[in-house]
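Please treat every number below as a calculation from the coordinates, not as lab data. Fair warning: this is a prediction, and the values are worked out from it, not measured in the lab. Cβ atoms are built from the backbone, for glycine too; each structure is taken alone.
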Structure 1
Amino acid sequence: MRTVYTEIEINAPAEKVWNILTDFPNQPKWNPIIASLKGTPRVGGRLLVLFKFAGIGTIPMPVKVLVFERARELTWIGRAIFPGILDGRHSFIIEPLGPSKVKFVHLESFSGIALRFAEKILDSKLKANYESMNIALKALAEKTG
């Protein structure tokens with residue numbers, strides 16, 4: 001297993017961060033790694049994510065929602081081709097640090113037989129892409145209004 005882990009502190013209430021994160025139609029307007037995100041988030045629900053990763057390219061990924069806890073966590077799993085080839089468990093976790101401050105944890109854990117072929121891309125490019133999303137989320141959440 002290999003995990004790409006990022007985090008950032010955001011000076012905004014957990015509910016505000018959550019509302020931005022789960023406003024799927026508006027994701028492409030602010031999120032540098034999401035070209036499209038369609039579906040209704042609920043545990044067991046299916047989403048279609050069109051990722052646009054700098055240095056990697058555009059990747060369509062059907063995912064299944066595993067965790068959907070309001071103002072706390074959204075986790076899904078995506079699979080390349082079929083289970084066991086390259087599986088990615090992608091999590092967005094909001095940890096309150098106070099009434100108007102959170103730690104936003106953005107991580108993905110990968111497993112599968114193709115992992116050894118993907119490790120170089122995961123290490124060199126994916127983390128930077130996730131960090132760019134975190135920075136964009138912080139900027140939007142910290143705007144007044």
Structure 2
Amino acid sequence: MADASRRAAASVKRGGLPNALFLAESAERLPGALASRADLVTVVLPWGSLLRDILAPDTTIVAGLSGLLSPSGELVLFLSGIDRAQVVELANRLAGLEPVEVREVTESDVSQLSSGWARRLGVPARHPGWLVRLQAGPGGESASRSLV
């Protein structure tokens with residue numbers, strides 16, 4: 001997060017993002033004052049209890065993360081250590097979020113996310129990874145389409 005925040009603090013001419021906010025907080029405590037304010041929420045390589053809670057059938061964690069999203073906001077999950085069936089099932093059951101894209105992570109994705117941890121783990125060369133993009137549904141309603 002330090003590298004990303006340093007890049008965001010650069011001038012706009014150098015690719016800076018003056019409206020970027022970086023937050024280190026327990027997912028259980030979201031969204032609070034940040035409700036409906038984020039255009040993009042990215043979760044990179046959750047593990048342990050966070051991964052378990054994201055995959056849980058009745059997840060308050062994902063509700064907290066999606067609660068951060070503006071009406072047209074997007075939740076991006078970069079996952080590893082799970083199989084495609086789990087990823088597709090997750091994308092299809094998240095109430096209020098429309099699955100936009102579910103695919104294997106590429107080397108380009110790892111580079112773009114600047115994830116040193118993903119590089120150390122060898123994602124995707126040695127360990128498969130998944131990119132899941134979900135968009136806030138119109139009016140917060142769950143989308144009718146599903147990914148297979």
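Descriptive notes on the structure:
- Computed 4.3 for distance in nm of label points 7 Å out along Cα→Cβ at positions 12 and 116 - originating structure among 1, 2: 1
- Mean count of other Cβ atoms within 10 Å over residues 20-27 - structure with the largest value, from 1, 2: 1
- Ranked by relative contact order in percent (Cα under 8 Å, 6 or more apart), structures 1, 2 are topped by 1, which has the highest value.
- Top of 1, 2 by mean count of other Cβ atoms within 10 Å over residues 28-35, largest first: 1
- Value 2.8, calculated as distance in nm of label points 7 Å out along Cα→Cβ at positions 68 and 132, assigned to which of 1, 2: 1
- Parent structure of the calculated result 23, 49, 25, 3, given that P(r) over Cα pairs in 10 Å bins from 0, in percent, for residues 4-43 alone is the read-out and 1, 2 the choices: 2
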